[in-house]
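The following blocks contain the structures, represented as structure tokens.
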Structure 1
Amino acid sequence: MLQIRKIHHVAYRCVDAKQTVEWYGKYLNMDFVLAIAENQVPSTKEPDPYMHVFPDAGGGNILAFFELPTKDQMGRDPNTPAWVQHLAMQVDSVDDLLETKARLEADGIDVVGPTDHAIFKSIYFFDPSGHRLELAANTGTAEMSSRLDEVKWDMLNEWAETRKAPEHARWMHDGSMADSIPE
């Protein structure tokens, strides 16, 4: 039976491959691990030159970017809000979030957050190609994870029927967390 072991890589388009590699190295400390360039797409055999670069996202995770110089300017789905499509990456601590936020803002990059999601805190910003990124530091407890695990199917099933946000985990954002989780 098929068992997914990990994400081999996640691929996005970029405006400039060199700029992308340098930006991810400078702001997110990602090492540049591989470049592949072709004049023909291996899977479809289309004549379409590209540069494919691979920064290391840590823990065996690889990001990948394609620069496609013969294609129209890249865009995004106009029917999806900008806050929806993003790549979230885990960091070790809230201090790492704050240090990264300061470094980004010092270079004029807008950063939202830190945002408190109860089980993690995060910051949001855009890379030079317009991809929204999130850095997240876990802050939740084992009890919180257990409580969320207990209600995940009930929440999903209720959503599927009503298309309204279920209240099963309201404690995450309404201030009642301290009252509802025993110490």
Structure 2
Amino acid sequence: MNVVVGVTGSIAAYKACELVRLLVKRGDDVHVVMTEHARAFVTPLTFQTLSRNPVERDLFDDPRDWKPGHISLAAAADLVVVAPATANILAKMAHGLADDLLSSTLLATKAPVVVAPAMNTGMWENPATQANVATLAARGVRIVSPGSGDLACGTSGAGRMAEPSEILSACCIP
């Protein structure tokens, strides 16, 4: 299966490394798209090594061929997984915003989409975030709910990204 993994700017990006490793081990062809903020937490080289494919970074990178990157990624995907999914990307998805490679790919794809939210408890429980998640779920996006526990910001509560094995379980196409 051709899986596009979107990684956004959250400390939970380190868990996405294990998810990519598990997808490759399962036999999937994994293509990672990193947002600018994701690259502050984990390097593209890490994902390139784990996925065995170049990491896609920017909407306006020089294409390797004549096809626009976001359209070719979207069309080739059998599944798109966003892990971690920040409040920002959830809002972009819910409102159809496409201002970077990942959000443009998500808007263009017809493949099933799985998201694994990760954020501070206040952000997760905010009515705007909950409305965005409800909108996405109503559109058929699979939500792998975050767990509760200690958060990187020093607090404890809901918002921890689900474990990679749990996200992998949601990555089965019926």
Structure 3
Amino acid sequence: METLTVNEKEYRILKLLGKGKGGYSYLAEDANKQYVLKQIHHEPCDYYQFGNKIQAEINDYSRLKKIGIRMPELIDVDVEQERILKEYIDGDTVYELVLQDRMQSQYLEQVREMCALLYAAHTNIDYFPTNFIAQNGELYYIDYECNDYMDEWNFENWGVKYWSKTPEFLQYAKDHSQK
């Protein structure tokens, strides 16, 4: 089985959780518990400009923590290998909940509570539903990406389009279904 290290500590890779604009996230474990190990990648992204991705992860985590967003704890960062180790939040993504008709209104209420904190801090997050996990009735933002606030990218103008079976959501699901 494959292993990856974070600051010379070895973690066994169990499976790929997902690929985002900035990296691959894996479910990893040591002898004691499970984590998310994110490996930064430098593949082109035609709709997003990056600076130093690893530093952005660190800065964004700090910014969101100060704002009070519920998210996984950042455990370790290996700057040289561009790897991040964070708490694993087990549960279904909002995307999976919408797809399976199990979305609950409490999760919309919770993301709107996050928005109130974020907007007051002049900040947006990536509201795409794969970035949110529901666990024991609580919603977690599992990405650390955030940006300065812009109306165009707030929840009401962009994110909400993917939090129910809208035409945008259904088109995304069709384009990304397992073939």
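Every number in this text was worked out from the coordinates using simple rules, so none of it is lab data. Just so we're clear, the structure is a prediction, and the values are computed from it rather than from any experiment. Cβ atoms are built from the backbone, for glycine too; each structure is taken alone.
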Value 0.30 of FRET efficiency 1/(1 + (r/R0)^6) of positions 109 and 157 (r between Cβ atoms, R0 = 35 Å, to 0.05) was derived from the coordinates of, among 1, 2, 3, structure 1
So distance in nm of label points 7 Å out along Cα→Cβ at positions 21 and 77, computed for just one structure, reads 1.8; which one of 1, 2, 3 is that? 3
If Rg and Dmax of the Cα atoms in Å is calculated for 1, 2, 3, the one returning 16.2, 46 is structure 3
